[in-house]
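Bear in mind that the values in this text are calculations on the coordinates, not laboratory data. Since this is a predicted model, take the numbers as computed values, not measurements. Cβ atoms are built from the backbone, for glycine too; each structure is taken alone.
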Structure 1
Amino acid sequence: MPETPALTTVRDLKSPEFANGRAFAATLVVKKLAVKTASNGNPFLSADLGDRTGSFGCTVFGDNPGFDALKAAGEGSVVRVEGKVDHYQGRLSPKLARIAVVPEAELGAPGMIENLVEVAPEDGAALWAEFNTFIEAIGHAELRATVRGVFDEIGESFRWAPAAVAMHHAYRHGLLEHTTHMARAARALLPLYPEVDADLTMAGILLHDTGKTIEYEGTLATKRSRRGILQGHVVLGYQLARKAAIKARLDADRLERLEHIILSHQGEPEWGAAVYAATPEAVLVSMIDNLDAKLGMVQRALRQAAAGEEFSERLPGLNTSLLTKPLSAR
């Protein structure tokens, strides 16, 4: 029997060293799984598999010995796979020969979860401590109480939640990292725009994505919840803010403006915004959100770039591949 190759990571698979046809073995999380039907009527699985270093898509046809096991395991399961490296339209898309579900009892093995779950590069505890300093720096008492009230309700889930399923900051502590980065950017930019209310802007930033703590669910793989599908994080965040603001007795004008920031922060209706940004604070928050989302994609692509790789795979959020080769020193 041929020798089983040593376990490898997704980053390794994407490196130039792993040419088409090279055998590999890996332990991966099933991030997405969909049953589809080919033009000949035969079923196949479209799967996204990944670990802490990245992910890839692949197709598993009905005659694959692991088809039934993977289909039954579903999203969020952990599988051991063996196969050969292959690419489709410039993206890694391996041909899998063996698929076996890892029993839940084995997931507690030392290092298992740590190798599978991507986390923010910054320490989660340090981010949370810094995040709370932004809350306390809000000068308007009722506005500060509103923000504090929301995080008294969702704080623990907010600390661990991803900021997206796949697009940006889509990993553990990602939502906390994204929001803290936005707060840092706002602190630097606000002195340039005295027409923009600093307290209202910061409150809007800290609360803008809180609905994602309800929109997303899952431990090893993130998917949208029932309420997330039916209402979406923009509406869910609006509800959280309104509830806390009424309890804090926030005045009607500030409440309306705070709600507007949350409802408009996605920028465009096609991106999920309920309305276009129509106040100075909402415009700034929307722009900072877009900035950090895109640069978050850049940072992640740079972290996950394999040695010797010049460009990343195409990043949907940027509509292009990213040059990941470091700038030459001179």
Structure 2
Amino acid sequence: MSPRPQKLFLSALLAVLWLCVSCTAMHSQAGHRDKACLFTSFHDADQKYLRFLYSFDGYHWTNVPGTFLEAKVGTNKQFRDPSIVRGPDGTFHLVWTAGWHGDQGFGYASSKDLIHWSEQKFVPVMTNEPTTVNVWAPELFYDQQGKQFIILWASTIPGRFSDNLEKHDNNHRLYFTATRDFETFAPAKLFFEPGYSVIDGFVLRDGKKFVLLNKDNSRPNLNLRVAFAKSPMGPWEDVSEPFTQKFTEGPCALKVGDDWLVYFDAYREKIYGAVKTKDFKAFTDVTKEVSFPPEHKHGTAIAVPREILDHLLTANLR
């Protein structure tokens, strides 16, 4: 073997060994060799494809190579803000923003392995409100007690609420629907009216209480708050003061050890940040402790069996 190929071979071998050591270290830190974390993602550059990140500790995230779904529904056939949840039968359900304006619904598809997807659907949830400007950032939550999927999103219905400092066509509230089978959907209803323009709702269960992360999209705030309820459909109370800086949005949360990590898009800084909390009342900024690939945007982080990740990592190599 000549010196140059030999040098390249050794470099590649060292890179592989380093990756193995790094993964082993993350496994040890996470304490779960049979689990992995996945983060749905999209890129502003194309707003067309489903992408994934993965992590073994919830702090350090890496791109899964390739794309896994191309948006084909809605007027604009756009793909933004992908939210995912796994149902009790093991099926993954995915919803996303299908267009900035004009579409009164969202995109939907399902999969057993995150590689092979069902036919996409456009779910027209706001046609009962014909003046609705938009349907933004649909978010999924599985209600175990009710045995149903709850989907919430942000919409502006001009004139429905006092505009205050907001533009007439940019004054949002959160709405929701519910479904058991993604074939029939309950009529859309108001989900959260906190007295300010609100987008990017994310529901989680923490013990006996339910938590609603949300973006206060009013001028001059543009940051994240939290509210609490005894049911995943509210009523939502005890709305907190902001717990992130200005120009943050797209929150989601993942339980890591004894802490909840709340991830968010610090869109003016063009970085992804995080805070950690045990009770959603006291928050510690850990942005300097987390790392994300460039271009990652608003998605949902979930825990999955390791075999799901293994199949994803090799899907685009076959």
Structure 3
Amino acid sequence: MPTSLERLTRGGFSIGIELPLDNDWSPAGDAKRQHDGRHAGVPDLAIHAELAELVDTLGFRALWVRDVPLYDPSFGDAAQVFEVFSYLSFLAGVTRSILLGTAAVVLPLREPLLTLKSAATIHALSGGRLLLGVASGDRPVEYPLFGRDFDSRGANFRAQIALLRDGARGHLPPGVEVLPAPGTPIPLLVAGLAQQMPEWVGANMDGCLAYPGSPADHQRRAAAWRAVAGNKPYVTFIHLDLADDPHEPLQRHRFGARAGRIALIEELAAMRDAGAQHVGLHFRRNRRPLDETLAEIATEVLPHFHSHAQESIA
């Protein structure tokens, strides 16, 4: 049985979705947010389950969920609102084949044994679909509230990676273990450097979750990753506003671009050629209805990258 990481990169390149599936950063979405009385950065999740099921049936490769433990107005983003492991368990129940990724769990804020048990549970219940993205965190306000030391988060991160790698067997008394045991390995992908040296990250992590950028940015970043990690997967994201006109040229904005589908295909191909092996699409800036946008991408864009011929390459 292929691992979730092998499934992510099958065919050499794939496309996924970053949650939440709401366009609350668009002008119309922001007006609706204010009408509903939601704080800035808090998405509308009324039909999140239906949209997750739709993404699964349309053939996108992975759903990515961020870990934002506390809503901080100074950051202005609540992500997908729900606790990351609880939400992934729910998503595992309403989807059938799409991979389930975290981008990324803030390890130093969490109890290590419960993190391991939560991840192993989701991996088992989903049929081996978990991609565990991890990070050291970058929001100082959270650490004292969780009773954790911000300055030692790098050492804490390394210790938790060691525990996750050996299933806590080297950290427990004889005969004591954490269940369930995963049937296939749970891959660990790192967001940023997590307060580590690049060589350590390349040697100890299974993949890279890179900050959004242009193809030129990713060409440099992917080369730096490959220098320490070889051909381990390089994953990144685009904040996309898909235009109605398929011929509308690409216009870059922070974290992504507005583009018609022809320019989107060209951008994704350029990112693949720059070294990305998976790109997650984020739609909070998208001005069109999301079901319509997702259907167009599935019909007109995915076949350029998710062909049967490509997917037959293991």
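To which of 1, 2, 3 does the computed value -4000 (helix-only ellipticity at 222 nm (-39500 (n - 2.57) for each DSSP H run of 4 or more, over all residues; to 500)) belong? Of the options listed, only 2 reproduces it. One of 1, 2, 3 was used to calculate mean projected area of the Cα convex hull in nm², for residues 77-204 alone, giving 8.5; which? Of the structures listed, the value fits 3.
Have a look at 1, 2, 3 and say which one yields 0.96 for Rg/Rh (Cα atoms, Kirkwood Rh), for residues 133-292 alone, as calculated. For Rg/Rh (Cα atoms, Kirkwood Rh), for residues 133-292 alone, the value 0.96 is produced by structure 2.
Looking across 1, 2, 3, the calculation of mean count of other Cβ atoms within 10 Å over residues 101-108 that yields 11.2 traces back to 1.
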